[in-house]
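Multiple structures follow.
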Structure I
Amino acid sequence: MEKNKFSKHLLIDSINITDNFWRKMMELVRIHVIPYQWEALNDRIEGAEPSYCMQNFKIAAGMMEGEFKGFVFQDSDFAKWIEAVGFSLIWHKDKNLEDTADEAIDIVCAAQQPDGYLDTYYIINGLDKRWTNLRDNHELYCLGHMIEGAVAYYQATGKDKLLNAVIKYVDYVDTIFGSEENKKHGYPGHEVIEMALIKLYTIKKDEKYLKLAKYFIDERGKSPLYFEEEGIRYENKFWWEDSYFKYEYY
């Protein structure tokens, strides 16, 4: 096999889909699905269960009063949406969609804390509680999806406001987690950030992102299990302790 034959991957912006079926589906997503999702993220769909996603970001940014609502991982709904926007804009420029995305990014970035932290559940409920339940509360999972969204939007538009925000957040996370003695030896309860860090590396070429991704992968499942120690420290309930599968989900 030729050396380094598969060392380069095919970038999404180098793909052009001309098939009639898939082009129709892509246009359906751009014209109807993504705008509908934006309305849902803002709780404007009559009869639908509220998302609270953008409301949480506005509360965290001090734009409105209120309490956190929704799932602990509600931030990831925005992250997945902005990734879809990025992919769509790569294939079909759409000024209205891009303008909406820019407004959304402004709201999200306004919630970022001075140290780079950006997770509305803990910004609203108390920053002193962050990193106390890696197993269940998905801070690193949400960051992973935010990275992927920021990378996709940057690739589509060249705009780096969200990208710079996630870089600042990742740089902060890098000071918290790692194999060094003075860092937490934890890892996310739900994977995603590992792949996202590789995507970030393809953009910024900073070896620290590869190192952090490798750390999370290598640390997972080591004994003593971090989640067991975390549970003892913070009294996190083990709902699966009588289950045959126990930690296999994680």
Structure II
Amino acid sequence: MLFTAGPLLSAAIVAAISPIAALALSAVCVLTGTGLFVTRRPSRDWTPDPLAGTHGAIGALRSSGVRTLVLATLPAGFCFGVVEISMPAFASGHGAPAWAGVILSTWAGASAVGGLLYGSRAWRTPLSSLYVRLALVLPLGFLPALLAGSVATMVVLIIPAGLLIAPLGAAGNQLVSDLAPPGAVTEAYAWPVTALILGFSVGTSLGGTLVERLDWRACFLAASGVALLGGALVVARRRTLRADVSPV
């Protein structure tokens, strides 16, 4: 929802005021959020783990499981970036540019629903196996949108592309806490987020090229293909996602 609401809000501010105003609001949000975080009691009472800083130069990446999650999150971020770029192109191509926000909001809403459904269940499947299954199903979620022939149909067909976003992220975050070396859990959480943003940036960049040289469907095909590569990587390295495996 953040990746969807942010660009929409920025575009609205740029249109209504100026690009400088959007950048200034971004800085205010970062400073405000950081200030609220560091002044809360849990942050003030936190003390470093005794084992913090004992894992060498690569820190949390010493864990093979954390490395797998980082590598798997890169293609996931790419998919989200490239799809986000495709939606304004799709809406404009169908003579309804203003509806791009509605489609993106539906996509984000589907992710929220998927997250709530995921969190409402007590899963009996081992977490590592659940993550592998979610990664394998993700490529399929981008395919229905290829059949969209109007804005109304896209609003419906974009839903499968969003349903797995939050569950995949939630399962990945759960695994991080199990796989991170003692004393490096906080750092371990930061690596998949960094990979997600990096993948998202590449996806938005390539998405713009695909839209200009081909069309919006190329973005969904790219998303599905890259997600498939990510799923294959997770399958190949699935043993590293088990907490009982050596972290090295």
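Just so it is clear, none of the values below were taken in a lab; they were calculated from the coordinates. Because the structure is predicted, anything quoted here is derived from the model rather than measured. Cβ atoms are built from the backbone, for glycine too; each structure is taken alone.
Looking across I, II, the calculation of distance in nm of label points 7 Å out along Cα→Cβ at positions 24 and 152 that yields 4.4 traces back to II.
Here distance in nm of label points 7 Å out along Cα→Cβ at positions 40 and 88 was calculated and came to 1.2; which of the structures I, II was it taken from?
I
Here helix-only ellipticity at 222 nm (-39500 (n - 2.57) for each DSSP H run of 4 or more, over all residues; to 500) was calculated and came to -17000; which of the structures I, II was it taken from? Display every interim value, and only then the final one.
Numbers: I: -17000; II: -24500.
Checking each candidate, the match is I.
When relative contact order in percent (Cα under 8 Å, 6 or more apart) is calculated for each of I, II, the greatest value falls to II. Name the one structure among I, II that mean count of other Cβ atoms within 10 Å over residues 16-23 of 8.9 was derived from. Structure I accounts for this read-out.
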